[in-house]
Every structure is written in structure tokens, then in C-alpha cells.
Structure I
Amino acid sequence: MESQNRLDVFEPGDKTALVCLDVPEVQRIVVDQLTALGFKIHTGLYVDDALLKLRTHAYDVLVVSEHFNASDLDTNPIIAEMQLIAPEQRRNQLVVVLGASFVTNDGMQAFDYSVDLVVALPDVVNLTPVLRRGLARCRDFYAPWTEALRSAEAA
């Protein structure tokens, strides 16, 4: 089964996601679940394509494989690029890493790799509730910061 390139047209206000996965079956499962959650999706088939998309659009969700393009987490170019994104933009994004070496929702593993959420490969079929919780957790975490910024701008 070959990976499918998906490039939805984004409109202002759309929930957007970039999916960077090498395994077509896993990519299909993730894309189907993100679509069901109302996301418009781009897929990154190779590193240069994914990096260009990251640099030209502020995605709400980024889902990347720990071994995307035969890398490991320490050399993963997508994760490295995410660490360079301005904090103002990064606070509005949920970065999810999928891999066999993870325990789903392990906060310390996520913190170790500067991502928001880690998901074990066997749990990919249940990604929808994990994503919902992750999105709600990030929204709640940054709510006081966002409110303070709004108040400061209004003053």
C-alpha cells in the first residue's frame, strides 16, 4: 500500500493538521480520525516537503512518526524544526509523536522530546479520544497565559 499525498484547501478558521508518517496503514488510520474530528489535512511524504509545509503554515496539530524518513527522535528533522518555531505560534499547536518506544500520554517522554503528546503505535486505532484530551489539556494549560495577553493588549 502506497502513502497517499493529501493536500486539503485551508480557509481561515479551519482546524488544520500536518501528518508525517511513513507507514501507509498508520497514515490512513490517523488521517481518517483527524478528518472525523473536523481537521483539514496535509500529509508530508518526505522531509523537504514536510519542512516546507511547516514553514509556510501554522498547523493546529502535527502528527509525526518517531522514525520519519528513517531518523530517530534525536535526529528527526521535523521535531528539530518544531523546536525552532516562535513561542507565539508553538503555543497554539499540538505536536504528537507516534512510535513503538512510547507509552501513550507519558508526560515525561513528551517533555523529554519537547512535544505535547506521545502515542504508542498499538494505540493509534484509539487516537481520537487521546487527541481530544491532548487538545483540551493544551487549551486549559495556556488559557491563563492567553487571557493575560488579551488583558495586556486591551490596556
Structure II
Amino acid sequence: MPIIDLHAKNPLEDGRQSVRALRIRRGVQLLLTEMGAAHVPELTLASGRRADIIALFRDGSIWIVEIKSSVEDLKADNKWPDYRDYCDRLFFATLGDVPQAIFPEDCGFIRADEHGAALLGEAPEHRLAAARRKAVTLRIAQSAAQRLYAAELAGIELPE
């Protein structure tokens, strides 16, 4: 019996994620892990907006990756510029059948699928102020710790 079961709940259950988005998310998370970043999906920011993936690197830099599963998904989204206030670099990630040319040029670009991802366009750096960096870093740490605790509780069976 595992103490921690990180796969106990199906992420499709809440209705916010499509299968396409989860394929992108998995590939981006593999890439970020290879790059040495700690990352948290679906993190609610102080503004109330929810970042698809937020990554914290060893040097303290913070990236947000906004997942777009289709052309329509990008066209329907007008909130993504708000994420700049919470990261040093902002990226879009999508699948191979969505054209790179439709994405904003002032953001980074990641091509992904469930097996991995490739960073095809660097994002310009907009360094966070120290107070904002501390607040975002604490939010990442608290969220990750709370999720780990919840996963642990879900997986523990106490003896009678």
C-alpha cells in the first residue's frame, strides 16, 4: 500500500481539462523536470487567475506555461497577459497540429505531446520585483505542500 498516491483522482473529472490539454501538460511537465524545475499545475494566483503550469527553477526564476489545445482555445482567451505579473517568463504550449504562427511573438513557445516537449521559442525576461517573487514562491511552496499532504491522506489506511 503506497503512503502517497498521486494518481488517485482523474484530472478530467473537474471538467476544466480536455484530453488534449492533459497531453500537453504531461509533455511540458516532463520538459520542466528535465530542466531541473519544480512545477505545479493549476495554481491559483493572488489575482484569482489560474496558471496552467508554474515552474520554479533552482536560480529562483519563475515561468508560467499557458496551455492552448486548439486555435479556438487561444482565440477565446484574453486573460493570458495578466500572467506576466506573476512570472519572469511567459510561454505558450500546444500540440503539433496547432500552428505556432498564431501565438504572440512576445511569449515563449513550447511544442508538446504526452511523451515530451521542445522549447521552440524563448520568452523575453521580465524580472519580478523581490516582494512579488517572494509571494509567488511562497504560494508555489504552500500549494505543493498542501497537495502532497492531501495525496498522502488519501492513500493512508489506518489499522483498526
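FYI, it's all coordinate maths here, none of it is from the lab. On a predicted model such as this, the values are computed, not experimentally measured, just so you know. Cβ atoms are built from the backbone, for glycine too; each structure is taken alone.
Among the shown structures I, II, from which was the value -13000 of helix-only ellipticity at 222 nm (-39500 (n - 2.57) for each DSSP H run of 4 or more, over all residues; to 500) calculated? Of the options listed, only I reproduces it. I, II: which one has distance in nm of label points 7 Å out along Cα→Cβ at positions 44 and 100, as calculated, at 3.6? Derived from the structure labelled II. Computing relative contact order in percent (Cα under 8 Å, 6 or more apart) gives 19 for which of I, II? The read-out was computed on structure I. Taking 1.3 as the value of distance in nm of label points 7 Å out along Cα→Cβ at positions 76 and 124 derived from one of the structures shown (I, II), identify that structure. Label of the source structure: I.
Upon calculation of Cα Rg over 2.2 N^0.38 Å from the atomic coordinates, which of the structures I, II produces 1.07? Can you show the working numbers first?
Working: I: 1.02; II: 1.07.
Here the read-out was taken from II.
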